[in-house]
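Take a look at the structures below.
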Structure I
Amino acid sequence: MVKVRTVKCFNGIEIPIIGLGTGNSKPGEVTQAVKDAIKIGYRLIDCAYVYGNEKEVGEALSAVFAEGIVKREDVFITSKLWNTFHRPDLVEKALKETLTNLKLDYLDLYLIHWPMAYKEEAELFPRREDGTIIFSDVDYVDTWKELEKLQEKGLVKSIGLSNFNEKQIERVLSIAKIKPVNLQVECHPYLNQKKLIDFCKSKGITVTAYSPLGSPDRPFAKPGDVELLKDPKLTGIAAKYNKSPAQILLRFQVDRGIIVIPKSVNKNRLQQNFDIFDFTLSSEDLAVLDSFNCNGRILKLEAAIGHPHHPFETQ
């Protein structure tokens with residue numbers, strides 16, 4: 001079994017450089033996917049409360065621990081605080097619900113999923129009749145202070161951010177007693193995030209790339225949308241290395257030192273996505289992939305546009 005490379009954080013924790021994403025995975029499929037992934041060699045499982053499948057992930061984790069395939073300390077588990085739980089008095093309760101769902105005593109990493117707070121004690125996407133989101137005025141810096149308390153209590157080993165822009169990260173750093181160890185953002189050649197990644201590196205923050213394959217299975221795709229996996233320049237590079245386009249995209253991130261969390265529930269694809277450690281991309285091919293950048297953001301969360309903390313409105 002391949003021992004997965006890790007990315008070391010400033011606080012000494014090490015995050016496996018490839019993991020399994022669990023967002024948008026259909027109910028009834030996630031449990032088996034997590035079991036398969038861990039048997040293949042994945043040691044990072046990325047979760048979130050809003051995905052609605054943490055209980056299924058928890059069933060898989062309990063099973064692999066009981067079978068002795070891995071111990072708890074061998075697996076790195078990330079989850080995320082959803083937008084309706086930003087209010088300080090709700091943060092610890094939300095984490096404890098996630099821990100109950102996952103059947104765990106602690107998380108390795110807990111992220112604020114988005115900087116925007118939504119109306120509390122309502123559905124996960126509280127909407128007006130016109131479909132726009134009902135916001136809360138909670139400031140994410142106050143939410144961050146609650147995450148620090150969770151780490152101090154030992155409920156989480158490390159804390160971080162997701163979908164925050166540079167200015168927002170700076171605001172958190174300016175008030176933080178405990179610095180974020182990781183930023184999770186959409187990242188692929190059409191949105192290479194070079195400036196943001198360089199900023200994070202300058203602050204000692206590691207980066208995790210979600211949607212590294214361009215989210216080909218996204219439910220909101222429109223006819224005629226560009227498909228990254230079918231880009232002819234990408235398929236040309238893949239043929240050169242005798243690898244799939246997906247493997248090239250994942251290796252692109254690994255060669256940049258970026259943690260990557262592709263999603264799949266298909267055992268063969270899980271294996272293929274993991275088989276990226278027997279080659280490296282040339283500097284020329286990395287430059288070609290980098291040149292794809294066109295600010296091609298897929299996940300824009302348009303229903304929340306107008307929120308003062310929307311990360312793509314305030315850049």
Structure II
Amino acid sequence: MDAAAAALSIHGQQFLDDRSYEVSARTWRRWEGTSPGWPSEETATVLHDALGRWPEELGFRVPAGWIRPEAHPEDDVRRRTFVSVTAAALMPGPVATQHVDPALIDYFQQQLEGHYRADMFLGPHDLVGTVSAQFQLIDKLIRSAKGETRRGLLRAGAAYAALVGWLYQDAGDLGAAAFWRGITQEIAARSRDPHLVGYSLVNLAQVRTDLGDGHGVIDLCEAVLEDDRVVPKVRVMAMQQQAHGASLTGDRTAVDRLIDTAGGLISRVDDDLPWGNACRRTPGYLEVQRATCYGRLGLGREAESL
């Protein structure tokens with residue numbers, strides 16, 4: 001599966017003339033599982049060019065409204081793909097002013113918790129369209145809202161953008177993930193919320209981890225940890241992600257130090273923020289991270305024991 005994903009990535013880069021195109025091994029494994037997510041239109045064209053078959057001929061379940069992209073010039077495929085990724089974040093022009101009820105903030109926060117649960121059952125492909133559409137609605141409301149209502153919607157918007165970025169990253173589309181991580185950072189900065197700003201930097205560090213840039217991961221996480229205002233949950237997230245960066249640079253001592261320090265903060269995580277709750281929801285969360293770092297360091301037996 002690793003070899004197949006790598007070969008398809010190389011073929012796609014040549015076919016699309018886009019060196020950033022990649023299909024991850026994790027995505028290929030999901031395709032061969034019991035519930036393969038529907039590939040993007042760009043990937044559908046790459047699969048067809050490489051294998052001579054469209055996704056529905058390869059065992060994927062056809063979504064409603066699917067129309068084969070039988071004859072798109074390569075430049076048009078790339079343009080359409082970029083638009084599909086960015087359209088929900090870049091709604092052009094001013095919008096008609098409307099009254100924005102403050103109760104919408106709680107509504108979007110409750111919906112966000114539901115999306116996190118749905119992600120565990122559905123995976124990224126079936127959810128990304130729904131969440132990005134809700135982000136577009138939040139962005140539209142932000143343009144009319146005022147005062148604390150606007151600040152609250154900005155906080156909600158940053159959390160939604162972060163989830164969209166994760167869904168693209170989980171689907172193996174690092175280009176789209178990086179774009180949405182940037183949107184997350186922009187909205188977080190506009191909200192003036194130090195916890196969200198820190199969270200947005202950890203999100204960027206996650207992309208750097210998948211890119212294999214250990215020093216970039218460490219730089220971003222250190223920037224988060226330098227801010228004493230962030231809640232313990234954000235500090236835990238930054239430390240465990242920095243441990244991944246340390247594993248990429250071959251520093252086992254730093255991996256253990258960071259994971260152990262983060263473990264001492266878990267009992268202090270008591271905020272009611274609707275995002276970033278894996279450390280509370282997932283049993284053995286930090287030991288899972290340690291095992292992943294050990295595997296990256298080549299310590300297979302120790303990782304397996306964890």
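What follows draws every value from the coordinates through simple rules; no lab data is involved. From a predicted model like this one, the values you see are computed outputs, not experimental measurements. Cβ atoms are built from the backbone, for glycine too; each structure is taken alone.
For which of I, II does distance in nm of label points 7 Å out along Cα→Cβ at positions 46 and 150, calculated from the coordinates, equal 4.1?
This figure was derived from II.
One of I, II was used to compute distance in nm of label points 7 Å out along Cα→Cβ at positions 214 and 294, and the result was 1.8. Which label is that?
The structure behind it is II.
Can you spot which of I, II the value -21000 was calculated from, given it is helix-only ellipticity at 222 nm (-39500 (n - 2.57) for each DSSP H run of 4 or more, over all residues; to 500)?
Derived from the structure labelled II.
Hey, relative contact order in percent (Cα under 8 Å, 6 or more apart) derived from one of I, II reads 11; which structure?
This figure was derived from II.
Have a look at I, II and say which one yields 1.4 for distance in nm of label points 7 Å out along Cα→Cβ at positions 30 and 270, as calculated.
Derived from the structure labelled I.
A value of 15.1 was computed for mean count of other Cβ atoms within 10 Å over residues 102-109; which of I, II is the source structure?
This figure was derived from II.
31, 28, 16 is what came out when semi-axes √(5λ) of the Cα gyration tensor in Å was calculated for one structure; which of I, II is it?
The read-out comes from structure II.
A value of 14.1 was derived for mean count of other Cβ atoms within 10 Å over residues 110-117; which structure in I, II was it taken from?
So the calculation was done on II.
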